[in-house]
Structure 1
Amino acid sequence: MSEFFFLGGMCMWPLAACSAALLALLFERAIVVAGPRWRSVPAERTFHRTFVPFFIEVAPALGLLGTMQGIMECFGVLGTAGSAKGALAGLGIAAITTVFGLLIALVASIAGFTLDALARVEGVTP
């Protein structure tokens, strides 16, 4: 996994920060859902709706930014009479950031839907 991280380039660092922040939010939500505040404080049941959309939108955008950076580097290799094989390898590496961005957004989407469903069970429509 660390090999993919370093192959992904500079955009992997903000993606790692997004991943860590999402993980922290999900741990916090798991603690709140299991505790008494979930039932007694209605605002706790919709708190996630403030932050989850950030991860759903920003992570794929960062992934695409990394992909575009990798594609530009590939064109640079081809423009300087580089090998097509090297450029194609670069394109494969460029796609790594998109995959990581989409995975973060997918986890955030599933978490958001799950938390919304739990809130509906408690009688609060988010």
Structure 2
Amino acid sequence: MHEAAIVAGLMKILERQAALHGVSRIGRVNLKVGRLKAVEPQALVACFEIFAEGGVAEGAELCVDHLPVRGRCGACGCDFEVKGYRFRCPRCGGGDVAVTGGEELYIESFEAAEAAEASEGG
């Protein structure tokens, strides 16, 4: 389960950034994850909850946005979404495809608990 290693790294970043910005408690974390990272969403959320206990992100909502696999054809230059892991150009049928998206893994943003509660009306 590589989700635990991913979340451990995310927690280090969140703790450091929260301290840097004077945030005492995080309410929401927006994460971007490319489909090629093979991350299991339920395992990621479960690990996040465990690793967040006792820290600045305890009780925070983890919002995961899965990004599609994207490719660019070396023959005709077509940019396209790779469907079903079929790395063939939909325009010319060529197989010289470079991956241009789907390997991302980053924190897009996080919100202080006070800001997250205010936006939810609480």
Point to revise | Rg/Rh (Cα atoms, Kirkwood Rh) - structure with the largest value, from 1, 2 | key: 1
Check your understanding: semi-axes √(5λ) of the Cα gyration tensor in Å, for residues 20-91 alone computed as 36, 14, 7: which structure among 1, 2?
Key -> 2
Check your understanding: Here helix-only ellipticity at 222 nm (-39500 (n - 2.57) for each DSSP H run of 4 or more, over all residues; to 500) was calculated and came to -9500; which of the structures 1, 2 was it taken from?
Key -> 2
Revision key, fill the gap. Highest-scoring structure on distance in nm of label points 7 Å out along Cα→Cβ at positions 4 and 100 (candidates 1, 2) is 2
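Every number in this text was worked out from the coordinates using simple rules, so none of it is lab data. Everything numeric here is computed off the predicted structure, so don't read it as measured data. Cβ atoms are built from the backbone, for glycine too; each structure is taken alone.
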